[in-house]
Structure P
Amino acid sequence: MTELHREAFDYAPNMRRLRAVIAVAEAGSVMRAAEALHLSQPAVTRAVRDLEKELGLALFERHRSGMLCTTAGKIVLHRFRRALQQLIEAETALARLHPEGNFERLPQRLSHRQLTVLVAVADLHNEPLAAKRLGLTQPAVSGNLRDLERLLGIALFLRTQRGMLATDGGAVLIRHAKMALRELSLVSDDLSAWQGEVRGRVVIGTLPLSSSLLVPHAVDALLRELPGLNVTIIEGTYDALFESLRHGEIDILIGALRQAGTSEDTHQQRLFHDRLAVAARQGHPLMKHAALQLSDLLDAQWIAPRQGTPARVSFEQEFRSAGLQPPSVVVESGNLSTIRTLLLDSDRVTLVSPHQVFFEVQSGQLALLPIKLTGTLRPIGITTRADDSPTQALKVLKDILLTLGERMADPSSATRA
């Protein structure tokens, strides 16, 4: 068995192996680990050796005095412990929510199959679709879910006409299950990075402001530095992406930061402050003026963000900062493609970040009106999980974003080619 195995580190996650590796690392020997797990020594030995064989790596050095983790073993152990911690936290949260439930020693009683079935049903709200995703029969999915609910003594889903919806207890377990499965999936990425070849996938959640310039430039730079990486970009509302971040479905959220709506398990980092500008089509009648005030635009046909969004608050704050009442809004939209088309086909105007319309201004389709706005600055940055242990790829992405943030903090960056 070699410490330098340069093929992809594919392995089948298995809770028995996870517990065995952690127990041997903590006890320092198979015998003591077997006693702690109430298993036979051959069973623990087999669990460790099967995983080593599957990964093609030695996880432990065998000495007369005991077993010590190799470098690869420490990498695997780190992710296994983090996965196990998620299940321990699920046990605590469920016991608090449902004192009547049966959650004692939960991490020792759950199987990987049960966790994957739980997550698939939660995502798809439908047992047949979950079975198709997992390559199982529907009876197998139903049986695993039924066994899990019986094991815990609580219902995890409500069966409704709209599909299977998670109960409060189900939602708690689903969140921690997703985080645990995410940690297990990162074992291969971490081992590849240790051997000098960063692989795997980074999943980026992006809000409207960041999707036009910041994220594309960051991904471009990331893939130049780490060509073996795959990147998934998911656009959506803040609330949806924030929950995806907390559930481990995305690795990082990029866009306007929020003061409200965050939680203790997330961390925000500002990249730069953004100031809004008024955009219109090239050749708009208002472009004839050398200088404008907001008061000159009160009767304009405005496109504005939807009510209740932070972007709409910024829109209205610009006018109030100038001592004006916000104007009537003709169209509400947060979709940049829709806004772009509405601007190009009319004399409508909108309030946007110059970064959002950078390419349209450069190509001569749109223009920024000659008006200086003095409203509040919007902090643009990244949100991550507070207790995250980022992969090498995510660390590189954060460094790239910080560098781009410094550049975009320069007001002239929005107008440079």
Structure Q
Amino acid sequence: MPDIHNTGRLLRIGTENNRFRAVFLFCFASLGAWMPNLNIWLEDKGMSGSQMGYLSAIPWLVMLIVQPFWGLLADRAGKMRCFSFAILLSAILFAIFPFSASGTTLIAVMIFLFAVFQSPVLPLLDSLTLDHTSADATVSYSTLRFWGAPGFGLGALLTGLLMPKFGSDVCFYLAAIFLVSGWLVAKTLTVLPPAVSAADLSFRGLRQTLINKVLLGFLFILVIVSIAQSCSSFFLTVYMREIGASSTTTGTAIGIQALSELPFYFIAAWMLRKISPGKVLVIAIFGTGLRLLLYYLNNNPYAVIGIETLNGVTWTLLWIASVEFVNEKVPPQWRTTGQSLLWAMYFGAGAVLGNILIGRMYESMPMHQVFGIFSLLVFIVGIISFLLFYRSAKSKSYKIPQYE
């Protein structure tokens, strides 16, 4: 006779919500495997600071260019279809990348290719999740997105542990394995019909969305914050090597960085029930300034582990509030496009400019000094954002008109 308790447990594990959690975990584990270690891999290949900056900016430049087109394509051709195609192609390209990337030009070409297909994976997953949560009032976006944090930590920690034995190439192999795992789970998700058919999408409504002043002001500030956060997102491993950290300590710090996000998914959900997304953003921006200042003042590798506990404030609050901000401001029929624009501005424009600027600065000053300069910039932006978001929260023009 089958064990009823075990059968019930398996059914609970296999719920739609848990499948979304698993996809988030695997997709972010892939990101955690390659993104923090790309500059280490480039440095191991003998690249200079400027070359590292330009090459590591390519994925985010590609995102800036292609992400809006992926959003439009998904809104019209189907989100799950685009998601499956993108995740499989990017996994294949990650797997062959270490074999084919030799020489600056070929490395640039390969980074460009995997970026074209990797860049839409997480925005499309966000949009699929928002569709799911809009149809299921018992779950929120933040409680599902929560599982991206331990996923990112898993990818970063596992890569840090394996890198001393297998070299920096291992980050790309792990990225491919995690993406395939995510795709296998995503195949079992229920695809909800779109709220508005593709034939009914109004480009007049899209134009009205894109020229909204509040949304544009938000995106501009987000780009500036993204430039500053590129220090910790893409050059933390370089900074830690500079202050004498081992690969294991670096991997542990990045793992703690991801795990520190976990409680803030629940805190973010609570805060967003109390105050507007714009006000939550202000808190995250000032937290970013403090975090960068602490990097500047620190020279102890183990102290970085403590600094990384601020990631929940600087990243989780920032991102959850940003997703909700855009989701409120964009009409339902253009929400995939809206989320794609969000990703394009933060991970595209901000990351491109951040990588290039920080790479060039690194050639003329130590990395901890770069952190100090950007901490001052973020504090200034925090003051501006306080005035913008607290004022706009009371403005009648805060909403974007809806078009049929």
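FYI, it's all coordinate maths here, none of it is from the lab. Everything numeric in this text was worked out from a predicted model, so none of it was measured. Cβ atoms are built from the backbone, for glycine too; each structure is taken alone.
Among candidates P, Q, the computation of helix-only ellipticity at 222 nm (-39500 (n - 2.57) for each DSSP H run of 4 or more, over all residues; to 500) that gave -15000 used structure P. Looking across P, Q, the calculation of Kirkwood radius over Cα pairs in Å that yields 21.4 traces back to Q. Of the structures labelled P, Q, which one yields 3.3 when distance in nm of label points 7 Å out along Cα→Cβ at positions 109 and 181 is computed from its coordinates? This value belongs to structure Q.
Of the structures labelled P, Q, one was used to calculate relative contact order in percent (Cα under 8 Å, 6 or more apart), giving 29. Name it. It traces back to Q. Looking at structures P, Q, which one was FRET efficiency 1/(1 + (r/R0)^6) of positions 157 and 373 (r between Cβ atoms, R0 = 30 Å, to 0.05) calculated from, given that it came out as 0.50? This value belongs to structure Q.
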